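Quick heads-up: structures coming right below.
Nothing in this text is a laboratory measurement; each read-out follows from the coordinates by a stated rule. The model shown is predicted, which means the values in this text are computed figures rather than measured ones. Cβ atoms are built from the backbone, for glycine too; each structure is taken alone.
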Structure I
Amino acid sequence: MPDTVSLDTVRRFGLSISQPLNGYRFSLDSLLLADFVACSDTARLADLGTGSGIIPLILCRRFASATAVGLESNVAMADLARENACRNGLMDRIEILPCDILDTKRHFPVSSFDGVTANPPFRTPHSGRTSPRAGRDTARHESTAGIADFLDTAKYLVKPTGRIWFIHHPDRLAEFIHQAATLKLSLLKLRMVHGTISSPARIFLAELAKARKGATTVLPPLITHGEDGAYTREARLILGEDT
């Protein structure tokens, strides 16, 4: 367990989440990915690299009878995610498995889940600035697993009728699309996320499926902030600050 943690809230879903005070903390990206998911209320879901468990927690609030497995290679973070599931009364619906992405196939049969989410590290090793805060570089920079590994694991886990949802950095979009095509994953939906309407995209959201062909729908962009720096109404709705 991290030495120093804070207790934070996600007001929209009535969640209290313990996370490292100086290590990796969830951001708006996790909330955007969880909001992007569309599935049935009884779906069985998996989250790759779950961190503090934020995405399984939100999904189990959004979908009344959904269950989720969060996979996390950092044992201390996995313990924290398990604590968060307990704190929010979701231990009967959320399982946290300390597991590296590369070892996932040993734990589950193929096509075990209706949906798979992933917010993988955006940066390749040695790219971008390093962080002095313990745990942040593991979450930001690829270590043992890259985009192809996350996509391959998601494809293995999801049913042919299911969906895969990713969030990633636009710098990696061409690589992401190439790796998805190599794995015969269809890119069904793509949405770019911009800080302001006049700024370049800072992340993208993608929905994929296996064993299905179809054109890609490019959704309208999601703008998180107005030119005045305040959250847009859509961002406030996702955060639960506007109803």
Structure II
Amino acid sequence: MSLIVARDIYKDYQVGEVSLRALRALNFEIEPGSFLSFVGPSGSGKTTLLNLIGCLDIPTSGSLTIAGTDVLRLDRKGRAAFRGRHMGFIFQDFNLIPVLTVYENIEYPLLMVQNVPSGERSRRVMDLLESVGMMEQRDKYPDQISGGQKQRVAVARALVTEPELVLADEPTANLDSKTAYMIIELMKAMKEKSGTTFIFSTHDQKIVGAAEILYTLEDGTIVDRKEMEESDHV
């Protein structure tokens, strides 16, 4: 069964007296365990679409089913609870909490979103610290670690709730090339290990080259879907 099914999705925004159409007539299905990216020029609708999939916003019309749930039937509180159960998020600016340590930043969703018991929290956090190579930095604060290390922490935080789906908006934009490739390989390894679906919105050719499926957006609609061959990857 598809993890995500979108049918005839439209998204309009009202700017003063003018209605702007950000997305139009989107139809797609995404399978579990996918590693895919939405690409396209600025203003093509990538981030808007990611926000809809992440239940941070709702379409003007159409249907959207995620993990077997018609998310458009959920109210604001219901969407928040759904995100907490099913999704993780990775941001280009990391969005770490400066007064929390590396360990505490990763643990935070388990406390605030899922209310996981102490022993299980510790096991999950320590496992991910090991997986992302941040065990020695676990007691440091965000301003004491590098940008690449911050993004590793952000990846671990996104995965600690054991989500079916991770959404990443330009996750490598603030990283140098070497670190960006390292983060991409880390996410691919996590996908292979846990079967997590990763969906990116990006301009970064490094992620484009790593994606298994590419959706190209132009003027708010999907103009191409390409399954990448191994030889296409950089």
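Of the structures labelled I, II, one was used to calculate P(r) over Cα pairs in 5 Å bins from 0, in percent, for residues 108-211 alone, giving 2, 12, 23, 24, 21, 12, 5, 1, 0. Name it.
II
Out of I, II, which one gives 28 for relative contact order in percent (Cα under 8 Å, 6 or more apart) as computed from the coordinates?
Computing relative contact order in percent (Cα under 8 Å, 6 or more apart) on every structure in I, II gives 28 only for II.
A value of 2.2 was derived for distance in nm of label points 7 Å out along Cα→Cβ at positions 92 and 220; which structure in I, II was it taken from?
Answer by label: II.
Please state which of the structures I, II yields -7500 when helix-only ellipticity at 222 nm (-39500 (n - 2.57) for each DSSP H run of 4 or more, over all residues; to 500) is computed from it.
I
Check the numbers for mean count of other Cβ atoms within 10 Å over residues 4-11 across I, II and tell me which is largest. Could you put the intermediate results ahead of the total?
Details: I: 12.8; II: 18.2.
Greatest value across I, II: structure II.
Suppose you compute FRET efficiency 1/(1 + (r/R0)^6) of positions 44 and 116 (r between Cβ atoms, R0 = 41 Å, to 0.05) for every structure in I, II: which one lands on 0.60?
Clearly, the read-out refers to II.
A value of 18.4 was derived for mean count of other Cβ atoms within 10 Å over residues 36-43; which structure in I, II was it taken from?
It was calculated from structure II.
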